[in-house]
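J.: Each structure below appears as structure tokens.
Where a number appears in this text, it was derived from the coordinates with a stated rule and is not lab data. The structure presented is a predicted model; accordingly, all values stated were derived computationally and were not measured. Cβ atoms are built from the backbone, for glycine too; each structure is taken alone.
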Structure 1
Amino acid sequence: MTSMTIPNWISLVLIAGFFVVTPFVWQSWAVFGVHLLVGLTCFAFGIVMFALGWMGGGDAKLLAATSLWWVWADLFPYLVYTTFAGGALAIFLLIGRKYLPVKFLTTDWMHRLFKDEKKMPYGLALAFGALVVLPRSDIYLNAIGVL
């Protein structure tokens, strides 16, 4: 949030974590393939959104890295929660950008957050969506023995 960038290592840790966890929660090659397909599909959509200027490059990579953890049934709730969190964040920023006096923007990151009207730290919404969906996800329920 403070720098409006998502370091590559965050996405790489999420991807590596998926491959480390997968053998312990193994279901089948078909389910593994679905995880890969969901991640690659979201990566493709992220690239398109980045190319159109709708999303930053770090956000596109984070979308793909988090989506790798989902099967199709998990993807829809993830996108819904992420969208609602992104909308709430956008409203918060719009209100802050309109009504927050400049004298309250005492640090560089606060100034970037509230005065740069073209950027939004959407990684926060992506993280929120992932954290809400994870406890009900296929991979998590399989890990705790529910599936």
Structure 2
Amino acid sequence: MNTKRRTFLKSTAAVGAVGVAVSAGLLTPRAVFAAWPKAAFEATSLDSAITAAHGGSAAASGDIKLKAPDIAENGAVVPITVTSKIAGTESISILVSNNPTPLTGTFNLGSNTEGFVSSRVKMSKTSDVVVVVKAGGKLYSAKKEVKVTIGGCGG
């Protein structure tokens, strides 16, 4: 019984010490932080967001299925599903052209990953939802107009 108590006290002390080190900034998980294209998310136009995220804005049409509602009853939560059948899909970006900052998300995929992304985006008003897929160093895109009736990020 006494050894269990000692083990418990040692474990509690170790966890407390690690907690203090993390909160003091002495121990930070630098390898866990995600890559974040800051310029792409701060861009205020569709072309500049695509250029900052992917290095270019010229995109051809490809085998991309974009599923979004025709009418979004609430612009604060609009479900979007993207399926890319393009071989070697590296990343999928979702943009809303009339939002103050169009880029809503960029998803970098592994080499053996299926080209599928499902997300919810915020839309300020009726707009085109644009999907940009990067595959084999080339950009492909698809778009769909979504009408917003209430809410959103603009009011």
Structure 3
Amino acid sequence: MLSIGMTAPEVTLRDENGAAMPLSSLRTKTLVLYFYPKDDTPGCTMEACAFRDAYEEFTQAGAEVIGVSSDDPSSHGRFTAKHRLPFRLLSDPDGSARKAFGVPKTLGILPGRVTFVIDTGGVIRHVFNSQFLATKHVAQALAVVTELAAAPIAT
């Protein structure tokens, strides 16, 4: 799995509308990229709703939240509408983004749940890996985003 200080790989995925979304196009802000197993499952719904509930805090700190799973764009569209998610969900049907980021499987079979915080230069600033602490991903990511927003800009 990629770790803090490494450069995030360039991947292009499809959003809930089927539009191609290269991750590099999101580097105008700090990026909170979270990989989750499946739309509309209990843990994934709790995680998505926790990101939704904290979304304003993320945006005020200059960050964008993006979720990634293997579900197709139409599933993401339904999940987004059902839970009023204000952020994009991207499809990774062949697992290429998971592989590029080194997201491990849980128990060797379940798609992993990992959150990366990536700065505007593409450098990974935080990684949190836990299948079972879905909402803790949000708290940890928000703390890092807030810290990055408060840090002086190096010249």
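J.: Given structures 1, 2, 3, which gives the highest value for percent of Cα pairs over 29 Å apart? The partial results should precede the final answer.
T.: Values: 1: 24; 2: 35; 3: 8.
The structure with the largest value is 2.
J.: Out of 1, 2, 3, choose the structure whose coordinates give Rg and Dmax of the Cα atoms in Å, for residues 22-109 alone equal to 17.5, 57 when calculated. Display every interim value, and only then the final one.
T.: Numbers: 1: 17.5, 57; 2: 16.1, 50; 3: 12.9, 38.
Only one of 1, 2, 3 returns 17.5, 57 for Rg and Dmax of the Cα atoms in Å, for residues 22-109 alone, namely 1.
J.: For the read-out distance in nm of label points 7 Å out along Cα→Cβ at positions 14 and 78, a value of 1.6 was computed from one structure; give its label from 1, 2, 3.
T.: Numbers: 1: 0.8; 2: 5.1; 3: 1.6.
Considering all the candidates, the number was obtained from 3.
J.: Same structure, new question: Hey, helix-only ellipticity at 222 nm (-39500 (n - 2.57) for each DSSP H run of 4 or more, over all residues; to 500) derived from one of 1, 2, 3 reads -22500; which structure? Before the final figure, lay out each step's value.
T.: Details: 1: -22500; 2: -7000; 3: -10500.
Derived from the structure labelled 1.
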